[in-house]
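Each structure below is given as structure tokens.
Just so you know, all these numbers are worked out from the coordinates, no wet-lab data involved. Here the structure is a predicted model, which means the values were calculated and not measured.
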Structure P
Amino acid sequence: MSDTAGQQHPLGIYLKIWLLLFVLSTLSYLVDYFQFQGYLRWSLILIFMFLKAGFIIAIFMHLQWERLSLKYVLFLPTLAIVVLIILMAIEGDYTELTRFFYFDRDPNALPLPPPAH
């Protein structure tokens, strides 16, 4: 049996990432505190969320020190799903707009009342 121990990572990197996660969480809270609205609000929330998740995966789940092939196995299917979701959202908007255009439907029209019997 081998006497070599597993690889030890410096404790300082964990404390720095923990502090960075605290700062990102504070910034995420400040988005709500300052009551940003619309796309700016959701963009900031998503950016902070992805940054925090990325740091947690890379450092605390030790993915930074894994082989590149394992990173590809984890991230390429996720990236493919995100691309397909974006394509479906674009196609959904296109389908709705073409229905309004070709069927000459007013999107603000009210439905007809049910017939009286």
Structure Q
Amino acid sequence: MKKFLTIFITVILVGVLGYFAFIYYVPYSEGYRSGELIKFSRKGVLVKTWEGQISQGLSGTNVFSFSVEDGEKDIIEKMKEYQGQYIKITYKERYATFFWLGDTKYFITEVKSEKSPIFRN
């Protein structure tokens, strides 16, 4: 009975660790989006996460929501700097997320400032 219980608990732990590793390390998709950065904030009650939105249209009807991990200090600083500007982002989409990482399944891996195709200065 003791051996069965040890094997059972080990299988459960390996399964849970495998699930967490799969969700964190295996991306569902990767891609690019561009638009005007309309929101970037740190929010949450117990765990603070960086969340943002870019508008991909003139009227703001097509809004893309995303998260930025806390370890991405360079991206966080660029997002603060680019507020209200037209940007191009590279993201990865995960199968799911954990509450301590962010609210969305989309995580930014790179951000660049770009000229707006709508308003040419």
Structure R
Amino acid sequence: MTTAEQRIKNLNKEIKNQLFNFFDSLEEFYETFYLMIKSEHQIDMHRPKDWENRLRSIQYYRHLATERMVKDCDVERDLMDDIYSDYFEDFANFKERECNLSDERFLALVKKIIS
């Protein structure tokens, strides 16, 4: 279990309840933000057609989602940073984390968070 996952597990009941307004589980919360930074990094690394606009969009929505969690759910910003760090640590160690979120669910959660 990573530091971020342990911190999420140890969040107080009030913060967990606020997260459950957006997510069905704490794992879903973690995976959503993990996948957001992964998507951003993959676009930056592979640079597909129109990558700059796509990257700016992803960064913008990740920023909005992060701010929403900090403001509305009282999640500490450094916890969000820990989730993002988990992705980069996995990437540096050639580790592929298995996420259970479908693409459809991931997109639905992002839309819910930023609306």
Work out which structure the value 26 belongs to, where relative contact order in percent (Cα under 8 Å, 6 or more apart) was derived from one of P, Q, R.
-> Q
Compare Rg/Rh (Cα atoms, Kirkwood Rh) across structures P, Q, R and report the one with the greatest value.
-> P
